[in-house]
Structure P
Amino acid sequence: MLQLIGKAILALGGWKIVDKTPLGVNAYPKAVVIAAPHTSNWDYLFAMAILKAINSPCAYLAKASLFKFPLGLLVKGLGGIPVNRNQKNNLVQNMASLIQQTERIHLMVPAEGTRSLTKEWKSGFYYMALEAKVPIILGFLDFAKKEGGFLDVFYPTGNYEQDLQRIQAYYYHITPKHPAFFSLNDVKRS
């Protein structure tokens, strides 16, 4: 049922799913999926529609305030995992353990950590994948083209700064809903 709802949302919005991963995203049973760019509340709707339309085994991180009744029932039912940003909670280790203990999971993490402009991406997505020994799937939403999906699969090397530049280079030509809120650190733009 959720697969049909996801497809319907995309069709009504005129969106197309793009999967540039080498094997197709569902061929990777465990992965951290970057959710980028993340500049509006619409990102959630279209990202979830895409993941449900392809029947991805998705879970996702979201701020804890979204889990209050009654919205919390829906958020949790769709795979939401609450994150309290105001306290230390070993999130990287906990999510890496969750990935390792789960047979199939695509853990979606907003790389920017917020819809507001931030000068640097959060590193949690990277270290979750590194610790869990799973790839990072480069998820995207391009509002100019009305396309969303997956740009590639990236295997972290342990060199965060170098890997982040390579990851962010994939997003240079992606247009978010609100471009002024999207930052790509110091990516060399060609």
Structure Q
Amino acid sequence: MLVARVKKETNIVEYVLYMYQIEDIIRSFQFDLKAIERSIVSQYDQPDDVKAEIKAWYADLIKQMKEQGIQQSGHLESLDEIVTGLQVLHKSLITAFQDKAYKELYQEAKPALDDLRKKSDLVLRGNEVAVALNGLYGLLVLRLKKEKIAAGTEEAMATISKVMARLAFQYNEMKMGKLRFPDQQRN
């Protein structure tokens, strides 16, 4: 919860990836709040009131996941909404805002994104940001498992990571009211 709060304010892409990991952690504990409290919450070097807040956060996530029927797979509706918003921003940066730096990073990552899209669930294929995030999360899981990752995969995911970093930056600019149309479009 403490990490999630900071990531949500500073890097929305990292926040989404972190929350995907939290969803999987909750699933791995089979939605057992007491086990999560013993293994995770108790490990925090925080006062009891903060630990109680963290426990309540996990309890709320467990409740939401059950209510939304995502015990086996899927993501919280709130995360899906963020990803959809990021997709809208992604498209806007390419078209309306004509963000040159973003477009260059996107063009560099496009072959890797196209390849990932072909391997993705049909539901995700229309949302490049969702495809990218799922790919990055998959890479994170492989790294956590200490599995061997092909050099080509590392290179492809590095290009996708750069696009997502720029998207997160532009998201923060938008939140702060600093995202502007290029001068030639401000007639």
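FYI, it's all coordinate maths here, none of it is from the lab. Note that the structure is a prediction, hence the values are computed from the model and not measured. Cβ atoms are built from the backbone, for glycine too; each structure is taken alone.
Can you spot which of P, Q the value 25 was calculated from, given it is percent of Cα pairs over 26 Å apart? Going through each structure in turn, the value belongs to P.
Assign the value -24000, calculated as helix-only ellipticity at 222 nm (-39500 (n - 2.57) for each DSSP H run of 4 or more, over all residues; to 500), to the correct structure from P, Q. Mind showing how you got there, number by number?
Working: P: -9500; Q: -24000.
The structure behind it is Q.
Comparing distance in nm of label points 7 Å out along Cα→Cβ at positions 105 and 137 across structures P, Q, the highest figure is found for Q. Source structure of the calculated read-out (relative contact order in percent (Cα under 8 Å, 6 or more apart), 24) within P, Q: Q.
When mean count of other Cβ atoms within 10 Å over residues 57-64 is computed for each of P, Q, which one produces 15.9?
Details: P: 18.6; Q: 15.9.
Considering all the candidates, the number was obtained from Q.
On mean count of other Cβ atoms within 10 Å over residues 81-88, which of the structures labelled P, Q is highest?
On the way: P: 12.8; Q: 16.8.
Evaluating mean count of other Cβ atoms within 10 Å over residues 81-88 on every structure, the highest lands on Q.
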